[in-house]
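The data blocks that follow each hold one structure.
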Structure I
């Protein structure tokens, strides 16, 4: 009878060990997904603010309907994203979710780039005004998402 009990204890120990490893893997994946979602949310907040900045006159800290008129470092600050900046000249802001920068600007569009702290591919947000004067936003993995206002 003692030998059966010993085998049962060993079997239970192995099953608990396997369950623990699986739980740790699932938790790690969920944490990474949550981080990427937080970066997308930060980019969406910046994309929404970009529309207001583009419309606002230059006298009121806006872009006067031309994103190119504002240096990238200033434009990133004006988007109101919850970021920390090392100095006043850098085009790189960061928070606990990741690092953010402006990848490209044209008079009527802006590309925001987010690098999640959890790693993986970068996330890009395109904000542009199309030919019908409607704002278009596309957020996705870098290299997958394309300009929503491209012909």
Structure II
């Protein structure tokens, strides 16, 4: 069975909406393979979670021009244990901010690039209220990364 890890920092209703859509997309019946979707808050996810998955979706707020401290904590925990073990792992990213997400996206892509993870879907970066277009983009993100994880796992 393919395992997709969703690591998220979800302090706001907007991020909860995005997380819900990502999880629905990742668990869709449209993917013709068994995908176990494991959702972990960024402050509790660790190297064992990252090593045991076939793909990762990351979710964060954009805070003061960068990713949340919680997601940075996740990366601090997994970086060295996963550095040589997870290269090629497909990942996706969703970010919500009050006015700007560029710094958060840049910083996450820098770290995932250093880990050798491969971006499997367009970043879902949003500001303001979450509407149907944002929910659809987050659903697509979850489904796309889940499918990439299935393909990588050879299922």
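Thinking of I, II, which structure, once Kirkwood radius over Cα pairs in Å is computed, gives back 14.9? Going through each structure in turn, the value belongs to II. Each of structures I, II was scored by relative contact order in percent (Cα under 8 Å, 6 or more apart); the highest score is held by II.
For structures I, II, which has the highest computed value of distance in nm of label points 7 Å out along Cα→Cβ at positions 15 and 79? Could you put the intermediate results ahead of the total?
Details: I: 5.1; II: 2.0.
Once distance in nm of label points 7 Å out along Cα→Cβ at positions 15 and 79 is worked out for each structure, I has the highest.
Here FRET efficiency 1/(1 + (r/R0)^6) of positions 7 and 71 (r between Cβ atoms, R0 = 35 Å, to 0.05) was calculated and came to 0.00; which of the structures I, II was it taken from? Derived from I, not from the others. Here the criterion is distance in nm of label points 7 Å out along Cα→Cβ at positions 95 and 111, and among I, II the highest value is seen for I.
Each reported figure results from applying straightforward, stated rules to the coordinates on display, with no laboratory input. These numbers were taken from a predicted model, which means no experiment stands behind them. Cβ atoms are built from the backbone, for glycine too; each structure is taken alone.
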